[in-house]
Structures are given as C-alpha cells and as structure tokens.
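Q: Before anything else, here is the set of structures, which you'll find just below.
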Structure P
Amino acid sequence: MELFIDTANIDEIREIARWGVIRGVTTNPKIFAKEGVDLRTRVEEILEIVSGPLSVEVTTNDPAEMIIEAQKLAAWSKHIVVKLPMSPAGLEAASVLKNKGIKTNVTAIMTVNQAMLAASAGATYASIFYSRISDLGHDGLDVIRQSAQLFKQSNFTTKIIVGSIRLLTQINDAALAGADIITVPYKFFPALAYHPQTELTIQEFLNAWQGTKTLA
C-alpha cells in the first residue's frame, strides 16, 4: 500500500515529501484552479519534488479530444498519468491510450461495476471516491473491498486508488480493505503522525536527559 498526496500546492507537496512517505501526487482541474498557476509550470515544479506518478486530468468529455490532450500531457514527462472520467468516452480513451503506452487513471468511480469497467479497459489506476459514495447513502468501504477482491480474482493489473478522504479513520479503513494507494489531502498528514501520548513520552525522555552528560 502506498500514500499519494492530493494537492497541487507546491508548499504542501514539498513539506510532506521531506517526510519520505509519499510516492505520488494526484490532482484535478478544481485543485489546479485553486492554485491560479500555469498548468505546465506547476507540473514541472511538482515533478522536481516527487518523481513518482503525477495524475493530471483531461478537460474535455469528447473521447477524440481526450486522446489528443492525453498525448500532449504524457509528452511532458514519463511520470505523468492522464486522468480520465469514468464514462463511456473515458473508457474508450483509456483503451486507446493503453495501446499507445500512456498511463491512465479512470476517476470518480462510485461502484464495483465502474471499477471493473476501468480495469477491463486497461486503466493503470482506478480511483474510487470513498466519501462521495457515502454521500449517496452507500457503503464506500464495501465498494473498495469488493473491487479489490474482484481485481485479485480477475488478475487485473489496474491499481486501486482511494480518494475523497474526509476523515482520518477512512485512511486506515481503506488500507485494510485492500486499496493499493490512498491519496490523502495535506491536512491529514500531520494528524497521521500525531498522538498526544507519543508527544508526552518523547518530552519525558528529553526532560530526563536534561542535566546529564551531553553526547560526544
């Protein structure tokens, strides 16, 4: 299981990358729009920090235009993964792009059926939206678990990315349910590392050392 960071903010990426815990980055047009920066410039900045997969989404719903846009994005770096919508058009594009050797991430998956289609089309990644599934009154964790089981039984090479994380507990739950990757918003990383008893214990050790012989 791997952790990605879900942001296009360069300061957030730089900080968490220093921890050595993230293996990739996911973005979408909404995330980039918040940054108000040139897309290619920010992509290049991110790849200077994280050399793993970087998901960048197409901005069209037409399959032919998706393929053209995907080829342009993929030409920027071997680390680019082209995000495609979970739709008939997105699946068509994913199938064509697989044959061209371009990595894809079919996104906004809400059901096991959609995950199955993404894998069957040859997507490199299938992004399941945990909290948005729950918003619909369904069990997001069950979708992750069943999709992971199906992929294993069917020998799909597609990796499951779990996104739409809104609670800290969802990260652990998704990992145990069989997610290959969890893409985590920046705000949750400090919370993952923190526990009050850990802080008290470390301070206890430091206090005990005060006044003793210093390290050579």
Structure Q
Amino acid sequence: MVSVIIPAYNEEENIANVIKICKKNKCVNEIIVVNNLCTDRTEEIAKKEGAKVIFCNRQGKGYAMEEGIKNAKNDCLVFLDGDINDYVDNVVELLAEPILEKKADFVKADFDREHGRVTFLVAQPLLEILFPNMKKYGQPLSGMIAGRKDVFEKLTLEKDYGVDIGLLLDVTNMNLKIEEVFIGKIKNVSKDWRLLQTMCKEVMRAIIKRSNIR
C-alpha cells in the first residue's frame, strides 16, 4: 500500500480536490497533509476530507517532507504538490507502480505544461553544463515523486526550493534505479516574479552544491 504525503502552505483552494483524487487510487491507505505553518483553512479542510494532518513548525518544503516521511506508515511513499487541482485520477498509481513492482527505487513525474521560468531559464541550462546526463528529464524540478521510505530516510533534504532537484541528483549519485513517469497535462499557477529570484538562487545552490565547483 501507499502513503501519499502533501506538503502544504495555504492551499485551502485546492487541498480538498487533491485529497479526493488520492482516494480514487486503490493502492492508497494513508493520506498525510503536512501543515507547514498555514494561516488559512488548509488544515480544517484536509481533516474534513479524511486526511491525517501533521504540523511542521519550520517553514520550508524540505522540513515538511521530512515530517511526512517520519510519520508515514507504508514503505512506498508518493509526494504530491498541494497547489495543483487537475491531476489525472490515477496519478498515485502511475507514480507508485514502479516502486510497488520493484522496478525502481525512485520515480520522477514528467508532464505536459509550459515550461516554468525557473526550469527553462535556470535549472535546465545549469544541469546541461554541470550534469549533462540529467538532460533526459523533462521536468527536473517536479515535486511529484515516489520512492521507498528507506531511500528517503538516507537522504539529507534541502529545506527550500532546491529540495526537488537535490533529491533527483542525490538518488542519481547513489546509482539507484530511477524511472520517469508521464502523468498527463497539468496547470500550475505561476509564482509572483518577485519570488523568482529566491527560487532561482535556491535551485542553483542545490545544483552547484552537488557539482565539483567550489
């Protein structure tokens, strides 16, 4: 069975639908929403929808993911972003299948959407220079992932926007079996441009930290 972990910061508009989609996947018997210092009704709505809500008192996606990993009861973990409301109904099964069938240790989602600005302008060019073999991943910053709990427990997660690319590079460096799974077309609300500089810096830091650059 699968534990779904949804790190959440003020996702009251989408969290109910994300939980409902998770419930459509028969392999799911645990849905964990991590309240990462929300100031809206995310926790209230998540509980109403039947999710297990845990509190993370340190701001940052990496901190929230660590709390979810620590509290999950299953060996197969799937992470979904809480700000997407148009996942395909079987998104969890798509991500979890290679793990459950022991075909992979880590799964990264690929999907159709207009390239995010940070992905297109920062992550992909920097990866092409420092890690040319990573060019094969269509969405290297995707937060929709799956893996074995014992794998996640061995990793040191970045605590900011660098967490997703950091995970991908770390499992690659560990020579684990990685699969990329296509999950359809999704929409994602673009971040305010004033936040982009912080995102770019944190993504670049995570990539450079794992290179030979000093």
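Q: Suppose you compute helix-only ellipticity at 222 nm (-39500 (n - 2.57) for each DSSP H run of 4 or more, over all residues; to 500) for every structure in P, Q: which one lands on -10500?
A: This figure was derived from Q.
Q: Moving on. Using distance in nm of label points 7 Å out along Cα→Cβ at positions 65 and 137 as the calculated read-out, with 3.5 as its value, let me know the right label among P, Q.
A: The correct label is P.
Q: If Rg/Rh (Cα atoms, Kirkwood Rh) is calculated from each of P, Q, which structure is the one that comes out at 0.93?
A: Considering all the candidates, the number was obtained from Q.
Q: For structures P, Q, which has the highest computed value of relative contact order in percent (Cα under 8 Å, 6 or more apart)?
A: Looking at the calculated values, the largest one is Q.
Q: When you work out mean count of other Cβ atoms within 10 Å over residues 9-16 for each of the structures P, Q, which one comes out largest?
A: Q
Every read-out reported here was derived from the displayed coordinates using simple, explicitly stated rules and does not represent laboratory data. These numbers come from a predicted model, not from an experiment. Cβ atoms are built from the backbone, for glycine too; each structure is taken alone.
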